[in-house]
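Trainee: Following are the structures in question.
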Structure P
Amino acid sequence: MKLKRLLKWTTRDLLVVLLALFVWFQIAYWTSTNDCGRSIPAGVELMKAIRYCEYGSPDDVLKLEQVEKPVPNDNQVLVRVRAVSLRFFDGGMLGGSVPGRLLFGLRKPKNTCPGSDFSGTVAAVGRNVTEFKPGDEVFGVKAGCLAEYICVRADRAVILKPTNVSFEQAAAIPTALVSLQGLRDTGRLKAGQKVLINGASGHLPSRSRRLLAQR
């Protein structure tokens, strides 16, 4: 009798959980949207950016568009982007893989501009920013950096670029640091040991290079 009552409550609890998950999924799915359909206010300054408004093949969804140029707030720096490197998850974001959709939007991507590792030149600074000045060469991490300009918090992931490092090399440093941490800190590799370097994102960079060539 107790086992029957326990099974009854277990089944009821399971149905409640499944119903709650279904309701959550429906709400999360249909509220998953982006600003692609938003009209640009008249008179604002524009810039070029690579965007994708829907999930799909890079050849189908990546487009070079005119978008509103960002304006830095009091704690931000405006960076004119000179180089961008693409991480492995940029391909997953575009293709709409299950992990990608859970992180970046179930129905449509929330962040419509790919890229996160950048280098460039400071174009303007907010009034509270003292670490940087216009003309400084910097690099760092900021989601949506495949654009002519981005705004970055001055106290976050942006630092001065060494003078002996090119913009292209600097843009590749953030991802390289992840590899370095994995090899040195997690793998604890030593001189003389051999490692396997396995692949890269593949098809995404070629499409992005063609679009960037139009800038």
Structure Q
Amino acid sequence: MGGFRNNGFGPELPIGHLLGDYHDEPVLLVKVAFGGCSLSKDMRPPSSGGTTGEKYPLIVQAVKDAIGKLPEIVPNHRKEAGHEIVGFFWNQGESDMNPEAAAEYETNLVNLIKDLRKDLGAPAMKSVIAVTGFGGRNPEIGKVEIKVASEQVIAAQFAVSKHPEFKDAAATVETRDFYRPQDPFGGNKQGIHWHANGESYWLVGEAMGRGMLGLLPAKSSKP
């Protein structure tokens, strides 16, 4: 099954498989997830001005806590061997699908990536953004203004990876074709989060993982 609360899995599973196969070194994924949080408020980055979202420092702290515990988390890891923060994955957007939040989504996401690079000491950190694709190509959205905001958020997600400062360091991946309606594919009755459909989560994660591989140096074939 797909992810629902503490059950199942999310996009991190196929991401981990792809990156684990690519890297010879151990790969650690630090998953930080909050329910129903917006980028405009809850995770608002410092550079966007106004009040920094209360979840933003929690994201930074979660990564730093994991790094501090690497010898405990990663088998046979030696602290003196060091570490490198290579990539950042972003899978969010539904909570910003209102006119006010959607209007500043692109700016906020650009600032988020820049601020995380600074606060995590990873100036070259690469980023992969998953399009908010729940509902597929023609989602059933009641209010016209919400539909417009939905389209604006998706356009912003594509635009961020095209910013000159993220050249060769950011990618946006399409996910709308991975949506599976509850009838006939099954799932829970939340009406959000891909209906906890395992196939959808796997395909989203696979697309995100491949997006990251496209940003990493090509590996020479082994003899």
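Here, each number is a calculation from the coordinates, and none is a lab measurement. These numbers come from a predicted model, not from an experiment. Cβ atoms are built from the backbone, for glycine too; each structure is taken alone.
Trainee: Of the structures labelled P, Q, which one yields 22 when relative contact order in percent (Cα under 8 Å, 6 or more apart) is computed from its coordinates?
Mentor: Working: P: 22; Q: 26.
It traces back to P.
Trainee: For which of P, Q does log10 I(q)/I(0) by the Debye sum over Cα atoms at q = 0.12, 0.13, 0.14 Å⁻¹, calculated from the coordinates, equal -0.68, -0.80, -0.93?
Mentor: Answer for the origin of the read-out: Q.
Trainee: State the single structure among P, Q that was used to calculate mean projected area of the Cα convex hull in nm², for residues 149-196 alone, giving 5.3.
Mentor: Details: P: 5.3; Q: 4.4.
Label of the originating structure: P.
Trainee: Here semi-axes √(5λ) of the Cα gyration tensor in Å, for residues 93-156 alone has been calculated and equals 27, 12, 7, so which of P, Q was it run on?
Mentor: Label of the source structure: Q.
Trainee: Comparing percent of Cα pairs over 24 Å apart, for residues 69-180 alone across structures P, Q, which is largest?
Mentor: Going through P, Q one by one, percent of Cα pairs over 24 Å apart, for residues 69-180 alone is largest in Q.
Trainee: Any idea which of P, Q comes out highest on distance in nm of label points 7 Å out along Cα→Cβ at positions 29 and 61?
Mentor: Looking at the calculated values, the largest one is Q.
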